[in-house]
1. One of I, II, III was used to compute semi-axes √(5λ) of the Cα gyration tensor in Å, and the result was 29, 26, 24. Which label is that?
2. To test your reading of the models, identify which of I, II, III gives 25.8 for mean count of other Cβ atoms within 10 Å over residues 273-280 when calculated.
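Read-outs throughout are calculated quantities, based only on the coordinates presented, and are distinct from any laboratory measurement. All of these numbers come straight from a predicted model, not from anything done at the bench. Cβ atoms are built from the backbone, for glycine too; each structure is taken alone.
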Structure I
Amino acid sequence: MKKLYFVSALLIIASMVLTACGGGTPATEAPVATEPAMVYKVGMVTDLGGIDDKSFNATAYAGVQQAIDELGVSGKYLESTQQSDYAKNIQQFVDEDTNLIVTVGFLLGVDTAVAAKANPETKFAIVDYSYPDCFGEGFVEGQTCGSASELPNVLGLTFDIDQAGFLAGYAAAASSKTGKVATWGGINIPPVTSFMVGFEYGVNYYNTQKGANVEVLGWDTAASDGSFIGNFESLDDGRSITESLVQEGADVVMPVAGPAGLGGAAYCKETASCWVVGVDTDWTVSASEYSDVVLTSVLKNMNVAVFETAKSIVDGTFAGGVYSGTLANNGVGLAPVAGASDELKAELETIKAGIIDGSIATNP
């Protein structure tokens with residue numbers, strides 16, 4: 001009996017020793033609660049033309065999608081089907097406490113500025129626009145222009161697209177068999193006409209270098225006017241104006257009109273009468289059904305700019321001001337030229353270097 005008591009006592013003592021030495025789980029070792037990592041919200045307001053325009057809106061949203069995939073942000077878009085949707089869509093993102101609101105396009109300039117001033121803690125980025133934008137006389141801040149001063153919570157994402165347009169113009173002139181090339185636009189606004197200016201300058205440079213006389217239809221930089229359809233949506237309008245320019249003799253056409261430009265591509269494919277120069281993104285990828293008539297594409301790498309802006313929100317380095325996409329920083333570029341000879345490829349590389357070092361002018 002004494003032995004039994006002795007063994008029981010030993011077991012009790014051993015249990016107490018094990019507990020003291022960590023054999024159990026003391027209450028003080030309970031898991032410490034941690035706050036979940038912050039998920040940043042990025043929202044994009046499209047311009048007209050829809051998110052799947054295979055051009056402007058789609059390219060910008062690719063940057064948001066990259067931020068979702070690589071940075072873990074929460075991202076979504078709101079489509080604008082008419083200009084009155086701009087302010088409403090921006091306000092919806094504000095109401096949802098979105099950390100970065102990206103607005104896409106020149107036409108959203110005023111509404112973006114108004115919202116940014118009313119919500120100084122919210123960060124904004126606007127594609128193809130920057131502040132200040134109120135110059136000269138007769139402008140009404142918040143109505144006919146956005147802001148007379150720089151906005152610290154807005155980053156303007158601008159692109160020297162005339163640089164890439166210049167390369168396209170040179171390639172178009174080199175590829176033309178008729179001695180006539182053309183360009184047309186959606187609406188006569190700077191983000192559209194800058195493509196056209198560069199294109200004309202590139203053709204003129206080709207003429208100077210080669211002693212040629214290739215003519216540009218659809219745009220005149222000196223007059224700041226040309227051929228426009230008044231919208232970015234109608235494929236029928238795009239087809240019609242392309243047909244008209246081809247009938248005037250053009251065999252290379254650069255439409256600067258978002259999805260409406262695909263109407264021109266369809267005409268070129270169906271008639272086999274012209275090459276088309278894509279804009280914003282590489283049309284051999286985004287509109288691959290027309291790849292056999294795409295001479296090249298003028299690349300506006302909005303996805304790169306939008307992604308980098310989202311990254312600055314996540315890492316805390318966001319600053320307002322202006323981002324400029326150039327040939328030098330890969331903000332703009334030219335897709336491969338179909339059927340280009342080694343000579344043309346070398347010439348384009350030389351011209352690119354000249355544009356970057358400033359020895360070749362791409363605009364007035």
Structure II
Amino acid sequence: MLKIQENKKLKLGFYPYTYARTAVMKSLLFKKEDYHKMLKMGFSEIAKFLQDSHYKKEINALATEHSGGDLLELALNRNLAESFKKLIRISPYELGLLIGEYVKRKDIDDIKTIIRGKFTNANEKLILNSITAAGTLSYDFLVSLLKKESIENILKSNTMVDFALFANGLNDLKEKNSLISIENAFDKYYYNNLIQFSKILPKEGALFRNFLQKEVEMLNILTLLRLKKAKLGKEAVRDFIISGSRLSNSKIMSMAEVDDVDELSRILEKTDYKNVIAKGIDEHKKTGSLIMLETELYKYLLRQSILLLHQHPLSVDVILGYMFAKDIEVRNLKIIVKGKQLGLDYEFIESQLVF
């Protein structure tokens with residue numbers, strides 16, 4: 001569809017019915033105080049809290065065959081999938097196209113989950129519990145990928161990304177026992193495709209384009225930090241950069257040339273991200289961990305999605321903002337559920353959440 005439309009602007013109109021339904025769905029999202037309530041609860045109390053919320057339908061439907069953490073994770077995934085599919089159902093054709101392009105990120109996430117599971121010989125049930133099927137690919141199709149005998153066969157059958165683009169990744173898998181290049185090929189496909197799609201959006205999509213550029217920028221920064229920490233060669237690092245961020249390609253590529261995380265951090269402290277990354281950089285210097293830095297960047301991105309929700313309440317931006325916020329909500333709930341199961345401290349679980 002993108003190729004058909006590439007020389008023609010996508011016409012987006014005023015969709016009061018879709019906006020009103022999205023506003024209702026947005027009102028159900030958990031607030032910061034709800035998360036703090038759950039953090040003070042035990043696992044069974046959290047399960048009851050979720051069962052009394054907008055996750056009730058999915059929890060009740062799955063409770064006859066599942067229990068405990070498995071039940072909650074499956075219910076969260078199913079609710080997320082139904083929320084996104086509902087948006088497409090209640091949207092006119094043109095708006096549905098935009099939503100469909102956006103939710104392909106969930107397809108990519110699911111395929112990467114399957115590949116990681118296959119790579120680590122994870123339990124099939126565990127992999128299935130982690131699949132959301134919240135994108136354009138059906139759950140049955142994703143299960144069929146999981147049944148493939150090898151990662152190479154999964155890539156050949158993925159239907160989204162041209163198999164030829166995985167040549168370097170498969171070579172790294174065989175020679176270095178690494179999935180990084182394969183996962184990068186998926187990410188590059190998704191963001192390059194979505195950036196191209198955003199170019200055919202009318203002026204009403206300007207805020208979304210800006211949000212997308214910030215997201216790509218954030219992902220590039222995270223990628224650079226991880227690869228520099230892993231001491232990957234400069235030439236190899238350049239291959240992982242996704243074009244299309246607000247920072248110029250030359251600026252991003254110059255960051256790829258630095259020698260280590262400390263030098264990269266000094267450069268980032270001179271950008272608009274100075275305040276965003278400060279806590280994460282300090283934590284990395286103390287512990288060597290990038291977890292806090294990643295969390296702070298995701299929090300920043302969530303704040304940008306809030307602009308989509310509130311700045312243009314009667315536009316496509318509110319729909320895309322809701323989808324990002326919903327995705328974050330499910331991520332937060334999974335962290336709380338898993339943290340409670342593992343008996344982790346309140347403060348540690350809270351530090352991983354994005355409000």
Structure III
Amino acid sequence: MNWEKVILITGGAGFIGSHVVRLFVKSYPNYRVVNFDKLTYAGNLENLKDIENATNYEFVKGDICEIDDIIDVFEKYKVTDVIHLAAESHVDRSISGPMEFVLSNVVGTVNLMNVAKNVWKLIDNNVFYHISTDEVYGSLGDIGYFKETTSYDPRSPYSASKASSDHFVRAYFHTYNFPIKISNCSNNYGSYQFPEKLIPLMIHNAVNKKDLPIYGNGLNIRDWLWVEDHANAIDLIFHKGKIGETYNIGGLNEWTNINLVKKIANIIDEKLGRQAGETEKQITFIKDRAGHDKRYAIDASKIESELGWTPSIDFETGLNNTIDWYLNNSEWLEKVISGDYQSYYENQYLNRD
């Protein structure tokens with residue numbers, strides 16, 4: 001078949017990546033979607049069982065840190081565009097092992113761009129779309145929002161690695177006229193999220209009557225974005241965003257960690273028929289994370305005014321839907337926590353009694 005585009009989606013078996021792959025496979029039958037993923041602990045092809053036999057979908061196991069893997073997939077599938085989501089993304093892991101984040105998030109990104117630059121020759125309508133995070137901006141006080149023009153001030157090895165990759169992507173645009181787009185998003189939540197992150201971890205522990213561990217005093221604030229809204233924003237930016245531009249994507253949902261966990265606990269009580277306030281008693285406060293940023297909040301007015309994107313779902317509905325998904329997919333959850341996650345976190349989270 002003569003495909004209109006061949007899009008390489010890196011990290012497509014991960015949480016956000018799987019939602020983006022699914023959206024593009026279903027929405028664009030004239031595109032070939034190539035899911036390129038190393039299948040680390042957070043990558044799971046079970047996330048894409050519903051589209052694995054689609055005629056316009058291909059999975060390739062590969063590592064962005066291995067140049068030959070990238071060259072092979074570009075040559076075999078004649079890749080025309082890249083949506084780059086592959087990244088090590090957990091702050092705690094970056095604190096205990098920063099080098100893996102440098103290699104994957106920085107070196108891997110540069111590897112991808114070098115191959116694409118050499119193959120594309122910069123004469124076609126190609127796009128290299130780099131997905132990043134609001135954590136590159138550092139920490140906010142009680143007021144204000146991150147804008148696309150906010151100075152970078154990363155506070156963890158994870159955010160420093162993403163900030164570095166952002167800088168390389170912009171440098172390639174200015175130096176080589178490389179056709180880049182960047183977006184920086186707030187905290188995502190939704191189905192298929194690996195349970196090292198706050199919301200699925202709290203759901204799992206709440207259901208299993210384990211501690212609900214909260215760093216410090218629980219007053220750190222995050223802006224929560226439903227993952228399917230994020231995928232729709234990525235779709236818009238890929239197709240309509242301007243080359244060389246950055247777009248911030250936020251959920252307009254600021255919550256302190258303690259209030260969010262209490263909210264999850266109350267919903268669990270209601271859904272499982274527990275006494276009101278029963279699950280909230282599982283909350284426990286643990287030593288604060290090193291370099292824990294106080295507040296993130298995104299000004300998403302640029303993507304709204306230029307591309308017409310706004311969140312489609314309110315947080316109450318999104319959180320209820322997310323909790324329902326995890327309750328209805330306990331087998332998936334138990335499967336993914338049985339391996340690396342269980343061994344890595346057993347002393348910190350899952351087995352805290």
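1. Structure of origin is II.
2. Details: I: 25.8; II: 16.5; III: 13.4.
Only one of I, II, III returns 25.8 for mean count of other Cβ atoms within 10 Å over residues 273-280, namely I.
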